[in-house]
1. One of 1, 2, 3 was used to calculate helix-only ellipticity at 222 nm (-39500 (n - 2.57) for each DSSP H run of 4 or more, over all residues; to 500), giving -7500; which?
2. So Rg and Dmax of the Cα atoms in Å, for residues 233-352 alone, computed for just one structure, reads 14.1, 46; which one of 1, 2, 3 is that?
3. Out of 1, 2, 3, choose the structure whose coordinates give Kirkwood radius over Cα pairs in Å equal to 23.6 when calculated.
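Derivation of every value follows stated rules applied to the coordinates shown; laboratory data play no part. Source: prediction; values computed, not measured.
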Structure 1
Amino acid sequence: MSFQTGLSGLNASSKNLDVIGNNIANANTVGMKYSRTEFSALVASQLGTSGTGTGDGIGVAVSRVAQQFTQGNISISGNNLDVAVNGGGFFQLTLPDGSTAYTRDGQFKLDALGNLVTNTGANVMGYPTDVLGNATSKTPEKLVLPTNAPIAAQATKAIKAEFNLDARAQVATNTTPPVPISTYGTTLTAFDSEGVEVPVSLYFVKTGPNPAANPAVNVDTWDVFDASNVGAGATTLAANATIGSVNKSNYDLHVANTAKNKANDALDVANTAYNAANPPPAAQRPTYATGDLTRLPTYTTTGILPAAAVIAPPAPMASSGALFQLQYDVNGKLVSPTTAQNLTLTSKNHVIGNFDVSLDVAKTTQYGTSFAISNLTQDGYTAGDLTGITIDPLGVITTRYSNGQTQARGQLLLADFRNVQGLTQIGGSNWIQSHASGDPVLGSPGVGKFGEVRSGALEDSNVDLTGELVNMMTAQRNYQANAQTIKTQDQVMSTLVNLR
């Protein structure tokens, strides 16, 4: 029995050394999870005995080699296709034979067809997304990136402009010469359906408030022009400035006359009251101040004035021909227009010709600060070649192109198990599910119990090399000690055999 006990110790120690050696060999293997040898004692049954013991010990057995799925250190690699899982979860793979496997090794590559694969040629699985990164399905698919052709051009459909117009600005027609039409403006580049650049210029001309205009403008208004009508707008502005200068002078005279007439009216009321209180023969007071007994003409829009009028009727202002007009309330907030406006652009290609885009100015303001553009965007672009790939912490894979565009091209998925130690290791840093592990639970990185992923980094092996070297020396002593029990038993048996 002692020989069997010693041999079981040798076998267990040998197996332990195998496990320790495997851990040490894979100390630098990405995504490697170390294993430990778990032992159990062997005993002999004691049928028919009345003792309280459970039997004589007959050695040791390896009950299990258990993998330890603790988090490994994360090291920066600088390769955007290297991905580490920080937390729970495994990458799901489809092996070349079509079977499913799982791994923590995120050393991914692109093959000739743009498939995202591992070093062993397995396809990395994920969820399909739209170009904004929103998942369009929860059915796992092989992740494929468009590496063989540029993305097609897209014509501009919408322009969004956010800016502040200076509330301190003068009404353009109230100065001589008028405020240049290009004083407040901006430009951007749009694209036609072939990706050819189409310059877009916008100009803003203050037209109100202007009570001297005909018709009068009593709100804060700005006319909007683009390159197609800015020339005609400048011509009209110059003409209206001449009219506006005369109207402004007459309006100022009207304001002064109105004030003087108001003062005379007040004096008239006082004199009338005095005359009523002092009837003849008391001296009567004139109803107007001495030296100013004639009512001054006022400014009207009908042109019907007394013959001695010195104020000309206001001349009508010509239409500016603007695309549309911006109106602001007393708080500097836009009140009109309330919807996006249409803007017609012209392609250099006569086959394409004119095409319409929407211009959103809903977030423009008029405050007493300098004119400033805070946001000016459009949704068109020319064709572009792939220049880079990035993966965000939620696993969304984004491609970058030479035209400045970025598009999401899928999302990595993660799998987890009720009992990860029940997974079966198959080599290549891969595991497959087993009855002991249970079925996989799939999900997105950073959601629920799944960890986030980190691009440009790899998860190191969780093997503690120093600890494994200590374990190896311990296993070596155990092996030698078990060998010594066998040697001692052999010597005892030799002594017994040599008895005469």
Structure 2
Amino acid sequence: MKINFLKSSKKMLAPALGLALFLGCADPMEDVQVPETESVNTNALPPGGPVMMQAFYWDVPAGGTWWNTVKNKVDDWGNAGISSIWLPPSSKAQNGPFSMGYDPSDYFDFGDFNQNGSLETRFGSRAELESLITTAHNNGVEVYADIVVNHNSGGQLEANQYTGTDTWTDFSAIASGKFTRSQHDFHPSWASQYDEGIFGGFPDLDHDVPYVQDWLWKRNDGVGKYYKNTMGYDGWRFDYVKGFGGWVVREWVDNVGGFAVGENWDGNANTLQNWVNSTGRRASAFDFAAYYKMDAAFDGNNLSELYGDMLWKRDPMKAVTFVANHDTDVIWNKMLAYAYILTHEGYPTIFYRDYEEWLDKDKLNNLIWIHNNKATGNTSILYADNDEYVARRNGNPGLIVYLNNSNNWLERWVPTNWYGQTIKDFTGHSGWEPVTQGGGWVKIQCPPKSYSVWSLK
């Protein structure tokens, strides 16, 4: 059970340097406070920065219908301002028609070959996948492939000279005949004994083996270049990057190209930054630090948690922010979380089920529009306590976002970068259209358990 501690407040923001700028403001309040002000020194994303859709969830319907399901939504997503979609692993896996793709067997079987119990993958046929990618591109939407290069599954038993046991490392019989593998291509091998980590007891690919490098990213007909140049993928979501060195992603991107983001499941922003740096800054990382801070803030009723360290504050051009994904969905107060990531720096991701099933699509579309049109410039966090959070994007036009986790309407005076200009709440939650004062100050409001986003009218 979640218990929210609520309060009513009516306070004023004043800059940390003192109250001098405030003294000329109309309608002063007696309980003037001088809150701590945090200015995040970051580079701004381009105006109308991208928004990603995670175009699946765990255990989407089996039966080969998913590629067509997504294809039929891409036009609407593009019109709503979605600029990229992330698809699940698209090649045949050990569990064939029932697999979500994270137990890869034949990297070149997209529904081409009758193996592992089916012709199609869980998601559909190769032709349906290619049609989906083409439709996305026709709508100006990029397509990212989920790539699993840490481990494989579905091989046959063979005597392994490196372990002295029998191992499931014989992939000589895969139907495509491309990137066949054996004991010599997995840890331990002649090239190295181990790397950063194994997963689930599956055979662990040895990226130090030249043959593995050739087939993954060097060969023109290898996995990376085939996916990009033949299938049409524009980028990559690297699964379980804790299992191999960042240099693997660096080499992949240097040889293949495309956008790259890694799943480094760690809530420590420093760990995420170190991983980004280990790729030679070729890749972004999902901002798990922001994810856990949002959970603590919105579900724990302590919005001051948002003062905490996150990857988007350290390295916004390399931070992919999210509210939920196919692996983890712990934030209950999702609309506040989406209001946060779609008004702040980073590359925000929308989760399919949130958009299509669970939340108010119109409100999400409104936030996507705000992100694409107003959320520019670096970020100044103006105030946060248990119930309230106020931040300013300092670009042109920029915005001010007000999050309210209490049961009451709240109001605040805030310092803006606009002088003597009319502003409005672009969410429609408030009907106010105040005029900023000569010093940039203005009073804004926010409804209970909700948010408002203010910018030039």
Structure 3
Amino acid sequence: MSAAFRGTVAAIVRTEWRALLRNQVAVAAAVLMLALTLAAILVSHERVRAVNAERARFQSSADSQWHNQPDRHPHRVVHYGHYVFRPLSPLAFFDFGVDPFTGHTLFLEGHRQNSANFSDAGQSSVLLRFGQLTPAFVLQVLTPLLIVFLAFGSVARERERGQLRLQLTQGVKGGTLLAGKLAAHAAIAMLLAAPAFIALGAIAVLHGAVAAEALALLAAYALYLLLWALGAVLVSAMLPRARDALLVLVGGWIVTTILLPRVMPDVAMAGIGRPTRIENEVAVHERLKAMGDSHNPDDPYFSRFKQRVLAQYGVSRIEDLPVNYGGLVMQESERQTSELFDEFMRADYRRQQAENAVVYRAALASPVLALRRMSTALSGTNLDSHTRFLFEGEKYRYAFVQSLNRLHTSAIKYENDRDQRVDRRHWDDTPRFGYAPEPFGTVAARHAWPAFALLGGWLLALCVAARLIARRLERTGQ
């Protein structure tokens, strides 16, 4: 890169900045956007801090109530149940993802798999469904619109005034001109995103566990805004009038950031045909009825189960067993129902993944879909993170219920079963629920690298287009 090229590009950048600074509307809009981004960061960060503090307090209270139970029969404790709460990642402030629309609390009990409850959308005003102000929303939707309004006339307006032909006849190369315009508007785009980028950098420093996720988010959003700056300059260079460039760019913004992200989920739902929650519950109930009733001594399945148990221990009567047969029945019943719950949960998750795959295919036409996929994944607020919480909660539920059933089997005698108790110290043996997000490498391989590849493909395509447009400018002189 020669010194003359750098000097010419720098001169074009300064000229473009001076023109924008003289535009009071552009300056006011940029200041408002910076203020909006800063407000989104502060409000979102405070919300996530308050939510995590509240959930930690509730989890501590639930744990305390569990451990402070009196002496009880183990099966009563199975039905007493336990609450677990999903904590949020330090990056959840950046992109709320699906978290406001999914529950964050699980009530865990025997023989049942309860859904997550207490979503923000279910408890708050219907206005929540119109979107929340987050740094991700500002950068994905609002900042590109401002870039469009700042850059739509960068080349077209000079063409209308006759300045473009003058510059080209004076020896300014088309590529040099476009490079200068791009550099000017790319710098403005980075300035508009600076508060969000500073916040991500601070998270990377203060929370080392999510440093890689924060830096990947910073790079992805910088690349995304660069695409909009480059695209706006190229459209301005292609069309003869600034008005035409503005119409095309605003139309592109509406289609790619508003229309496709809104329409594609409905298309996916119609195509996949996912059963409703009520339909799933009815199907589960029908399967449970067919599996056998552990409370019915004449049930065919559990009659065979009793014979297997008697043969295993070499006795002819339940009363002669060295363990409590009632506890063995509870263990077998819990195993059966849990396998059924897991089957339906995984089937529903696969259908949701199929719906998401349909939506993600539209990312070829709408880069914001690829960015949103990565953004929610790295922020720990996507469908995978929520489903991981459900699976971890179910694993924890099964483990503690079966530990109580084993206690029922070994510490309670078969005679006068219901009248017996075990010491409360056994409740202290129940481990505390822990939810750990997936490691960065796993999330990146599934979500981040495909998004980077698609954004990189868009950048490459725009660079090729820029080369062709630059040649046309030099050939036509306008």
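1. Value -7500 for helix-only ellipticity at 222 nm (-39500 (n - 2.57) for each DSSP H run of 4 or more, over all residues; to 500) corresponds to 1 out of 1, 2, 3.
2. Going through each structure in turn, the value belongs to 2.
3. 2
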